[in-house]
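Engineer: Okay, got some structures for you below.
Nothing in this text is a laboratory measurement; each read-out follows from the coordinates by a stated rule. Just so it is clear, the structure is predicted and the values come from calculations on it, not from any experiment. Cβ atoms are built from the backbone, for glycine too; each structure is taken alone.
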Structure I
Amino acid sequence: MNLFRASAFILLLSLAPAIKAATWSFAVAGDDRTDVTAATIDPTGIHREVLKKILQEIERKKPAFLLFTGDLVYGENLRIPAKIGEQFAAWKSLAHTEAPSLTILPVRGNHEINGDPNGEAWLTAFKPTLDASKASYFPNQKGFSYSYSPPGHPETVVIGLDQFMPATPHRVDLVGLEEALKKAKTDGAKHIFVFAHEMAFTCGMHPDSDNMAAHPTDRDKFLELLHAYGCRYFFTGHDHMYDWMEIGNWRWPKEYHLNQIVAGTAGAPFYPDKTYFGNHDGYELTRREHKQNTYGYILVTINDDPKGDEEAVTASFEKVTP
């Protein structure tokens, strides 16, 4: 190799770490709590066998982060010896052991308030981790609702929403959400992803009284905010199945729909499918994909430099067998 070629080769090697990969990913999972009706119950309130396998699989894929959509634990129950704080500690320990390099961004589910209605144990367990990840909290919900932009990807923002404040169950902080959406757009975000525990519309099991549809006016304001700021993906859990719903409305442009993707498949007992029942309030709901009795997680892939017909965002359900 002559001197010119050798110098060029060395230069390319020195630049290699600065070259940014065009494609990267993050994961979404939720609902790994144990089944208290089973003959044998995990004393931690967690279905550890399934969650362990899911975390191992996610760690192997090396995503930028994991969104966890709630029901990490069962919460306090006569058949579970561990208190809620001990259950949270067990969950964190398992996550650290099985996925030590993974940034995890959780929100509360309904089971997190079993024994911790005001969220004090939640804040003790998870706020320090969110602080370390540099989450930006909603003014009135520090440690509960927040936005996050992953290092190296300022064009992407995820927003985690708490729905279990004592005075406003099944609802989100719409003022805080709009402020977070405005800031994301002002900062130049191209992709905004929202996640929470409860869905906007039932996808198969929980009735309108047990999700955001319990307060349809607030739910509709939430949907309109996501549309107004160009958010196309809303990830949830709550129903223990996988379901990809496309939400449309006659007021919205034909090319826009909101993807509600439910992945309550991290170990909680499976639920039957009653399909899209309930009051849809003029919204058009289309089932794109659905899986029953299956464990797994969602892998979201972002292409920062799509070519031709390539999509900027794709999502797939990754099945996991314990």
Structure II
Amino acid sequence: MNVLLQQVVNGLMLGGVYVMVAVAFTLVIGMLNFLNFTIPALFMVGAVMMWAVMTGGLGSVFNDFLISVLGANNRWIAGVIVALLVVSLLSLVIERFTYRYMKAKYGDATEHALPLVSSLGFLIMFEHLVIGRWGSDPLTIESPFGNASFHIGAVQFSIPQVLSLALSLAIVFSLSLMLSKTRLGRAVRCIAERPDTAPLMGVDVGKIVPVVYIIAGLLCGLAGVLFTINYTTVDAYIGDKVATIAIAGMVLGGLGNVWGAIVGGLFVGLLEVLSIHFFGASIVKVPIWGLLLLILIVKPTGLFGHTAIGKGKF
């Protein structure tokens, strides 16, 4: 029983990472009605930037400067800042070429296929840029927090993982409040509900869409940073691995539903760890995607989704 409880805790901690990625997917699919394949790339870039800053992967000059300013043990602070800055800038570039340019050039034809294909191109490009610079082998660090943990009974809780889970839930809760209570949130919901009518209601779509891209990018970047700190090993394809599970969580919870993404992300994290515990890592995807297919057969909108896929679900 103690071992099972430990696995449940581990699954919920991992689910906290999936939550942020699932919510990032939800924001874009709920607002613009397409599956943004750059989200795995942004997660990977955030994770790799964190590794690069902490290990000197950005060059000896930059590394020596950080050590002189922060000390060798505090480079993780710069890692968080660099990762989030890089991801934010990349999010703006991606928005420019997966949405704005395509929308201006092709109009309504961009609603589905063109953004999806261009975002897939960014994913492949970013992965191979990382491979070209640092290779495809696993990249490892030592956790800046060591083995900091506490026990409740026989169950061990990693302090960085607990803080990561609390931080991810707090951020997503704040995002949900923003969507429901603020002017920006109303504009986002207006675009999600009626993108063609939104400009008539005074919504500046050209300004709102980049903000949503940045928010989604920051969620991915922060999730990548937390993953690197807690699990200490990343590679160029880590975004693909995490995003496939996060997509399952998003669909399980319900397309376009932020709270559904939270429930789905936590659930697939728990299911992944328990599947490894009971059946081994070789078939870990089978229970997750098998359950996903079953739920889609019974309830195609997911647990908390709406009938109008891609429209008006915030």
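Engineer: Going by relative contact order in percent (Cα under 8 Å, 6 or more apart), which of structures I, II comes out largest?
Structural biologist: II
Engineer: When you work out mean count of other Cβ atoms within 10 Å over residues 63-70 for each of the structures I, II, which one comes out largest?
Structural biologist: I
Engineer: Can you tell which of I, II yields -8000 when helix-only ellipticity at 222 nm (-39500 (n - 2.57) for each DSSP H run of 4 or more, over all residues; to 500) is derived from it?
Structural biologist: The read-out was computed on structure I.
Engineer: Cα extents along the principal axes in Å was computed and gave 55, 51, 35; which structure, I, II, did it come from?
Structural biologist: Considering all the candidates, the number was obtained from II.
Engineer: Follow-up. From I, II, which structure was semi-axes √(5λ) of the Cα gyration tensor in Å, for residues 175-294 alone = 24, 16, 14 calculated on?
Structural biologist: I
Engineer: Supply the structure label, taken from I, II, corresponding to distance in nm of label points 7 Å out along Cα→Cβ at positions 95 and 239 with the calculated value 2.5.
Structural biologist: Working through the options, I get structure I.
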